[in-house]
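Bear in mind that the values in this text are calculations on the coordinates, not laboratory data. Note that the structure is predicted; figures quoted are calculated from it, not measured. Cβ atoms are built from the backbone, for glycine too; each structure is taken alone.
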Structure I
Amino acid sequence: MTVSFSPSADTGLAVPPDWGTLHEEARDLATREAVLAPMLSTYFPGGGDLALALGARLADALQTPCLGTDRLRVLFVEELRRAPALVRAAQEDLFAIRSRDPSCESYLQAFLNLKGFQAVQAYRIAHALWHGGRRELALWLSNRVSVAIGVDIHPAARIGLGVMFDHATGVVIGETAVVEDNVSILQNVTLGGSGKEEGDRHPKVRRGVMLGAGSKIIGNIQIGANAKVAAGSVVLKDVPPNCTVAGIPAQIVRIHDAGLAPAESMDQSL
C-alpha cells in the first residue's frame, strides 16, 4: 500500500517526523518537566534512532511479570530494525495524528501518550511476526495489546499507512479485515465477521474513510474510498465511495465531493 498526504494549509506540517524532530521535542520537554527527563533519556538517547525509541516505549506499555521490559525491548527493536518499513509506517501514523487531532500539540505527545498510536505500532510488529512464521508470539502480542491498551487487532489483518485511532478504546479488527491508507477510526469501532463462516469474512475499508465512534461494520463488505460512517451506525452492506451513511442498519444520508477525505477533515456532522 502507498500513501500520499495533502495536509491542510493551517497545520504547518510538511513531512512526517524523523528522529531529529522527536529527539529535539524530547530534549525540550525534559528541560521543562524534570519528572519525565529520565524516561525521555531512555527513549531518546544521543545516537539513538526511531527503532530504539519506539521499541522502548512499546516495551514499557506492554511488559508483564514474565516478559519484562528489557526482553520485550530487544524483541521489538530487532523487528523494527529488520523491517525499516515498520518505522516509516510509525512516522506516517504520527504525521496523520498531528495533522488531524486538534488536541495533539506535538509529535512527541502522540508518541508518548496516545494509546491508539501505540496499539497500531504493536499491531504492525505482530503482523510482521505473523508473516515471519512466529504466529503464537504474534497472537500473544495481540492479546497483550488488548489487555493492556484495550484495542484488539488480529495480527493477520492488513492496515495501511497514515492511520489514526482516535481515543482507540474498544476498537476490534478481525483477521481478514483490510484498512487502507489514510483512514481515521474512532473509539469502539468493530470490523467484524457475521457469524461462524470461515475464509474472507471481514470488512474492507478503503482509503480516506472515517469510521465514527461506536460504529459496527459487519461481514465481508466494502466501505468505499472517502466514505464516512456516522457514530453508532451498523453497516451490513457495501457503502459506495464519497458518501455518508448513518443509522441501524446504515443508509446513505449524504453524497459529498469526490475530493473530500473525511479521514482528514474529521468532520463528524451529517
Structure II
Amino acid sequence: MRLALAQLEIEAGAIEGNRERALDAIAAAADRGADLVALPEIFNVGYFAFDTYRRGAEPVEGPTLTAIADAARDHGVGVLAGSIVEDLAETESVETPADEGLANTSVLFDRDGSRLAVYRKHHLFGYESAEARMLVPGETLGVATFGGATVGMTTCYDLRFPELYRDIAEAGADLVVVPSAWPYPRVEHWKLLGRARAVENQLFVATVNGAGEFDDASLLGRSTAYDPWGTTLASTDDDPDLVVADIDLDRVEAVREEFPAWRDRRI
C-alpha cells in the first residue's frame, strides 16, 4: 500500500480555501500513485479556530465530506478525511448512534467514494483548549478494511492513551492513521508517542499533522510514517508537504515472528 500524508497549510476559519487545498492534495497524491491519502485534524475549519466551530460544523453528508468522497471516486484513491467538526444532530446516515452536539469526526472513504468507517475522537483535549468544553467524545473504535489492510483511526490527543491503540491492535489493525493538529512546543512528545504506539503494538502508525499558525498556536508539522519496528519510513519538517510511504503489510507478521512480544502478552 502506498500511503500519502497530506500535511496541509490550514488557515483559521477559511473553510473553502482549506477544502480546496485538501482536494488539491488528494489529486497530487493520486498522481504519485497513492492508494490511501490521509488529511489532518479539523482540516477545513482549523483545530484552534474554536470561534468558528459552530459556524463551520457540518453533518457527515455535508459539503466538505461530500467533496472528499467525490475526489476519492474521481481519483480512485482511498481517503481518510482527517476530521471535521460534525453536527451530530444533522447527521442522518451513519450507522453508529450519536447524540446531539458537536464531535471531532473522521471518515474513511473507499476508492469509489463509499464510506467505510466513521470515527469520533475519544479523548478531547482540555489543556488550554476549548475542545473538551465544546465537543462530545466518541464511544466506538474506528477500524475498517481497505485494500487488504485493516486500518485503525485515532485523532491527535488519542496518541497519549495506549489502551486505545491496544484495542485497535486487538481488532486486527495493520496500520493506524492519526490525523492531528499538534502544536509547538511539544515536538519530542509528537515524535516519541507515534513511534511508541508502533513499537508496543508491532504495527504501522502514520501521524499526519497540519502546518500553519493560529492566534495562540503554531502547528509543528512533522507528519511521519513508522513501521512495526518503530523505524521511520518517511517524514518531513513543519512546512506544507506530501509525505509518501510504501507500506509492506507482510511486515507486521514478520516483525511479530522475529520478536514475539505480541505473542508473549499476558492478558
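Once FRET efficiency 1/(1 + (r/R0)^6) of positions 45 and 213 (r between Cβ atoms, R0 = 41 Å, to 0.05) is calculated for every structure in I, II, which label goes with the largest value?
Checked I, II; max of FRET efficiency 1/(1 + (r/R0)^6) of positions 45 and 213 (r between Cβ atoms, R0 = 41 Å, to 0.05) sits with II.
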Calculated from one of I, II, helix-only ellipticity at 222 nm (-39500 (n - 2.57) for each DSSP H run of 4 or more, over all residues; to 500) reads -12500, and the structure in question is I
One of I, II was used to calculate distance in nm of label points 7 Å out along Cα→Cβ at positions 85 and 165, yielding 2.1; that structure is I
Value 11 of relative contact order in percent (Cα under 8 Å, 6 or more apart) was derived from the coordinates of, among I, II, structure I
Value -0.21, -1.34 of log10 I(q)/I(0) by the Debye sum over Cα atoms at q = 0.07, 0.17 Å⁻¹ was derived from the coordinates of, among I, II, structure II
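Can you say which of I, II returns 1.00 when Cα Rg over 2.2 N^0.38 Å, for residues 77-196 alone is computed?
It was calculated from structure I.
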